[in-house]
Structure I
Amino acid sequence: MQKTFNGKITSLKMNRTAVVEVTRRAAHPLYKKLIKRRSNYKADTGDLTLTLGQKVKIAEVRPMSKGKFFKVVEVIK
């Protein structure tokens, strides 16, 4: 099963790589209140032209490098 996430591009400083911030809501272990949790993932951009702050969909792929396991699938409008 392939993991897919929706997130926002926070960095485009690497060659063919974007850092995507994925926000999720999780229940606090003791108080059960919903709180926001954030994770950053490095994603391959391929030949897409992206800009900072765009919302994108990323999908899990085979490892491309030491820290890059995702690929940008589409740009969400």
Structure II
Amino acid sequence: MNRDGSVLIGTLPSSFPTEIMHDIAREVLDAFRGAESAQLPLSELVMNYPSLRITARDLRGGAIVFLSPRSPYALQNQP
């Protein structure tokens, strides 16, 4: 994503909710900007949720974000 939170390239399925994608982008950029304001060196951010792992890397204003299921079968049990 770029520094404005716009997703430039995505590999998520079309069924993934767009508003969640934008929420993740906003939170990731806010975390990196907050660390920069506090003068804390932060280049990678990892967030673990019960069924999703979010890994983000700072790219000088923007970020690259990886979403992965916590277990290989986490998404198969959903309707």
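Structure summary
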read-out: Distance in nm of label points 7 Å out along Cα→Cβ at positions 48 and 64 - highest-scoring structure of I, II; value: II
read-out: With mean count of other Cβ atoms within 10 Å over residues 8-15 derived as 8.2, matching label from I, II; value: II
read-out: Top of I, II by mean count of other Cβ atoms within 10 Å over residues 16-23, largest first; value: I
read-out: Comparison of I, II by Kirkwood radius over Cα pairs in Å - largest value held by; value: II
read-out: Entry that produces 31 once relative contact order in percent (Cα under 8 Å, 6 or more apart) is calculated, selected from I, II; value: I
read-out: Answer label among I, II for the case where helix-only ellipticity at 222 nm (-39500 (n - 2.57) for each DSSP H run of 4 or more, over all residues; to 500), calculated from the coordinates, equals 0; value: I
read-out: Among I, II, which structure scores highest (criterion: FRET efficiency 1/(1 + (r/R0)^6) of positions 32 and 56 (r between Cβ atoms, R0 = 30 Å, to 0.05)); value: II
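Throughout, read-outs are computed from the coordinates displayed, never taken from laboratory work. Since we're looking at a predicted model, the values are computed, not measured. Cβ atoms are built from the backbone, for glycine too; each structure is taken alone.
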